[in-house]
Structure I
Amino acid sequence: MKSPALVLVGTPIGNLDDISLRATKELKTADAICCEDTRRTGKLLAHLQCEPRPPLIVVNEHTEREQCSSIISKINNGKRLVMVTDAGMPAISDPGEFIVRQVAEAGLPIEVIPGPSAGITALVGSGIPSRRYLFEGFLPRKGAGRSNRLLEISNSPHTVIIYESPRRISKTLKDLVQYLGESRRAVIARELTKIHEEYIRGTLGELVEVLSVKELRGEIVIILEGASKRQEVTSEEILYALNEGKKQGMTTRDAVREVATDTGVSKRKVYELYLSSMRN
């Protein structure tokens, strides 16, 4: 007999044969399936020959909150609901986090059937240190939120995982160069588990050059090497070096360039620290 629960199921990120046996069983026997896109999930169910197909409930970024009470009610009434997203694990840069939190607060059972994750897949194949890593997902698209996040990333000693779309990958790489410098190692992983899977390795500066003559398609993951010890200088040290340079008669521009060269910190970051100090 099926026990009532919310079951989070990881689904393939490209190759449909990556679905697990447990995931297949749950999808075939669910009382209902919560999904982002009925067409995408329908394709997976057809591949698995799920007949009869369980009812599908659309749960995406626009409907997650309004569907939540109905989902909790169904579980309370003894139903076993599976939740999937278009690809990968629910709640990882995808819908699911809000509903999981609400179901947990309602004291109802939650089960997780692990599956593929684009970020972890890219990290494993990148060749960049994987012992400690920071998952950023999609960066804010603009404004202070984006600047602050890039500044945090520039200081992180850990490998960083970023998701990006083909339309914005060039801009994001250029922004990363501004904050992290050209020499930081990085890997672009795209179309993972698909026919045209590709890893492009190099420094950020080299990757910007690659994308100036090559158009990328498909889902993209960026793996960034963490900041080296040389780059782990404090804001106070940077400002002290700037002030020393200016005392020696340097222009602000020349002082920023010299400090950036000496510390390995990007000119953009050094200049922003300078501006911030002037405002305080």
Structure II
Amino acid sequence: MKIGFIDYYLDEFHANNYPKWIKNALAEGETAEFYAWAEIDSPHGDRTTEQWCADNGVTRLGTMREVCETCDFLFLLSPDDPQNHLPYAETVLPYQKPVFIDKTFAPDTATAKQIIALAEKHNTPFFSSSPLRFAEEYADLSHKARSVIAHGSGWNFEVELIHPIEICACLVGNGAVAVSVCGNRDQFVAELRYPDDRQGAIHYTHRCEGLDYGATVVWEDGSKHFDVKSDFFQLLTNNTVEFFRHPENIPVSHEDILEGIRIRDGILKGLEQPYTWITLDEA
């Protein structure tokens, strides 16, 4: 496999670990060659792009197009700067090579729809996801929940918010129509409204030491609480490598991707208008 990394800057947690996670996901006899391009040197790390590539056994290429032309499969990263995903996708997606686009997929719903439309125009297989979607604690659930309260905490609100959203959405299903937020960016509860009898809520606390991602889930026949302890990044990467092998089998649908961004849009708007029902199609 020739795998390319496209990033705003490479000396960041996801890029630092993906080569290892990918190697762990390879089947016996499979090998991976890594190539990379970054727009800038990391403003936070100690290494330049050249140093990062040398440290990780990655071949640095001069342009995004060179990475796309050289590689069989692509990681479009920039996990902390989703505003870069559309301009990068405009170069990447016309190559019709399988792509994983890191979370957060897009800064807003309108941009998310543009990226999806671009992929569909070029018939390019891609998916995007929070790694929490693949946590083994709830991977084998055979039916959607009636009610979910997802919880989590992070050190960067804008970056981490998508995680509990995707936990909730993957457990209760798509179709949220409105959201109401109680609280502020330090801590809030966002209640989701559905057109049927499902219930969803997201409880987020900023920088809460010791608080894991997880959920309390209710079905017709019982309930259970999950705290996520599994290696969800490795599980995401396992699914991504399997997608590269079989790109006709997309792990997360475009509808699933868009649901998370719609809810995120609504929560961000709801934080500015607490205790108000925000219609998601208008978010």
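What follows draws every value from the coordinates through simple rules; no lab data is involved. Given the structure is predicted, the values throughout are model-derived calculations rather than measurements. Cβ atoms are built from the backbone, for glycine too; each structure is taken alone.
Can you rank I, II by distance in nm of label points 7 Å out along Cα→Cβ at positions 27 and 211 and just name the one with the largest value? List each step's numbers first, then the result.
Numbers: I: 3.2; II: 4.2.
Largest value of distance in nm of label points 7 Å out along Cα→Cβ at positions 27 and 211: II.
For structures I, II, which has the highest computed value of FRET efficiency 1/(1 + (r/R0)^6) of positions 43 and 267 (r between Cβ atoms, R0 = 41 Å, to 0.05)?
Details: I: 0.30; II: 0.90.
Top value of FRET efficiency 1/(1 + (r/R0)^6) of positions 43 and 267 (r between Cβ atoms, R0 = 41 Å, to 0.05), among I, II, belongs to structure II.
To test your reading of the models, identify which of I, II gives 1.9 for distance in nm of label points 7 Å out along Cα→Cβ at positions 3 and 235 when calculated. Intermediate values should be presented prior to the final figure.
Details: I: 5.0; II: 1.9.
This figure was derived from II.
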Legend entry - Structure from which -10500 was derived, helix-only ellipticity at 222 nm (-39500 (n - 2.57) for each DSSP H run of 4 or more, over all residues; to 500), options I, II: II
